[in-house]
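For reference, the structures are reproduced in the following blocks.
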Structure 1
Amino acid sequence: MKARSVDFAKLWEYSVGFYGVWLVHLGRQTGLFETLASSPMSITELVSVTKTYPSAVQAWCSAAIAYGLIIEKKGKVYLKPGMRAMLLDKKNPNYLGGQFSYLALRSLEYSAFEGLFRYGKTHEMSSNINAIEQATDWDHYAFIARVRRDRKLDQLLSRGCRLLDVGCGTGSLLVKMHDVYKKSSFVGIDPSGKAVARARSIAKNKSIKIIKQAGESMTFENEFDIVYLGESLYAARDKQRVISNCLRALKNGGTIAIVEGLLPESNLRTDDDRLIMGMELDFALQGYRFMTKKQVAKLLEKFSRVRFEDLGGSVYLVTGTRNSFLPY
């Protein structure tokens, strides 16, 4: 038989990868991975503990074994070493579980692509808040880890300061920050009523205030030590206005922190590059586009000490300081 081409092999891998995404998501969603992480067991025991349907779990286990996610040995199935950190531990720098769940959940809405290509009709992502939560957990813990390594910011938050989260979604970053820095107070704004309702629910009885508002319309002035935008600036209709409002909201010497996936500007050769370019199609369905470093740097012209730090996966932490002598 004639050998397959390199391109054929690559396309074949994409088909295999699609099912891998769903295997991981279903293992997380149904608690199969979490159960096996606590103890190896037979498939019958796994069905009993997770209260799932036998034939579905049998099919999942067979596929998960083939994909190298779990191992079968002497009648029991085990979570493969290293998988717990990558699929379940949200604080681990190698955590990928949330990304797989995001991709699976987003694909449920991809029938809307026909409307985009034929009529230019976009589809708001806010209809799937769970997908957003899955996608941002890693960002949140990466940001908190970075803050804790920054002596100035860590001390500021430890002593007690004010932080504003612009586009806070369901407020999960604010809750995580509050758990670490209990002396600080936190404010989150988001234009989605559905997201705000959930944020208020999870932030109840904490020093966290949630406001239904868009970044373009906020009017805070000289109130915050830190303004954070996590995977939200790309969605702003008037990005420069949002940044100007953030500048005004900050105290003199305050810090803006932006976490965003940024498009590569050349050499689309790495897996990171391919992933974000694929996600660009997802963003097109939502009516958005990723930005580049140059575009973000242009938005932050009125800030000093602007820095870009690669967090991995084409996600960057961009920080800058408010100059006291510049107008908003």
Structure 2
Amino acid sequence: MAEATRVAFGRALARLGATDDRIVVLDADLASSTNTKAFADRYPERFFQLGIAEGNMVGVAAGLALAGKIPFAATFACFLAGRFEQIRVSVAYNRANVRLVGTHAGVGIGEDGYSQMGLEDLALMRSLPDMLVLQPADAVETEAAVEYLVRYEGPAYLRLTRQKVADVSPAGYRFECGKAVVLREGRDLAIAASGAVVGHALAAAERLAAEGVQAAVLNVHTLKPLDAPALAEWGTRTGALLTVEDHGIVGGLGSAACEALSETGIPLRRHAVLEFGESGSGEELYAKHGLDAPGIVAAARRFLEDVRGARGPRQAGRLQRA
């Protein structure tokens, strides 16, 4: 069943609140939107409403963490990006045990428009030493990630969606931090996707299969630390690695993959948002930015044509294998 990852987050947080009274939640006047209201209703004494003061929320969360609490501080991803200095100094520098939760990430949020779209947050969070960065693909993975974060020691960022996303996690799924999940195997192309676009990547792989192109699909739920060995393995197996994400082209999954694989010689292409967002439905914006299944198929076709052309006529058939 399709569900927004922010909804799964709120449900998991409310459930886990009963397991550890050190868990506290901080909000900046968006409890209904971030779904932290479910926790507030059950544990009002452990819920802190800071109002429209995200910088203050970050500082209070750091103080609570240093006092032994396990704080989850949630607001829209774009508003956390705007409080980068407080995150850098109060949370990251102190290695404070804070879980920053950015919802409504990417152009997929739709009609709210660019001012509400977090498109730079991954670039900022990845730049901070010791910051764990997670972006689950569906509700099942989100609940598992929240369970992991309760046990984790250190600063962390969890990126979530406003829109509903398709279920992609296999039956009996177990979350393993730092390990990409192979959702589909293939021999001609590897698509590494993260977050809301993973379902679209799987749909694109189905369309490519109908054209005779077998594409592997990897769900990269951990952006930092990145599972570079998995990306290298599948990039080598297929001879072409395409990253897909609802984030700006700079600083997200694609950039992380380029940093990790720059010396491997694996052909790699990034597919992400190239410009500012705008108002429109999530479906319209995904189509415009090429993040829906047809857009990913088109990007894959162009990439494979370029790779085959670069290798010349003798290798214009099936791509090089490991």
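Since every read-out is calculated from the coordinates, none of them should be taken as a lab result. Not measured: the values here are computed from a predicted model. Cβ atoms are built from the backbone, for glycine too; each structure is taken alone.
Each of 1, 2 could give mean count of other Cβ atoms within 10 Å over residues 158-165, but the derived value 19.8 comes from 1.
Which of 1, 2 yields 5.6 for distance in nm of label points 7 Å out along Cα→Cβ at positions 46 and 302, as computed? Source structure for this number: 1. Here distance in nm of label points 7 Å out along Cα→Cβ at positions 78 and 102 was derived from just one of the structures 1, 2, and that gives 3.2; the source is 1.
Ranked by distance in nm of label points 7 Å out along Cα→Cβ at positions 142 and 222, structures 1, 2 are topped by 1, which has the highest value. Which structure, out of 1, 2, was mean count of other Cβ atoms within 10 Å over residues 54-61 derived from, given a value of 15.0? Working through the options, I get structure 1. For the set 1, 2, ranking by percent of Cα pairs over 29 Å apart places 1 highest. Ranked by relative contact order in percent (Cα under 8 Å, 6 or more apart), structures 1, 2 are led by 2, which has the greatest value. Where does the value -10500 come from, among 1, 2, when helix-only ellipticity at 222 nm (-39500 (n - 2.57) for each DSSP H run of 4 or more, over all residues; to 500) is the thing being computed? The structure behind it is 2.
To which of 1, 2 does the computed value 2.4 (distance in nm of label points 7 Å out along Cα→Cβ at positions 30 and 254) belong? So the calculation was done on 2.
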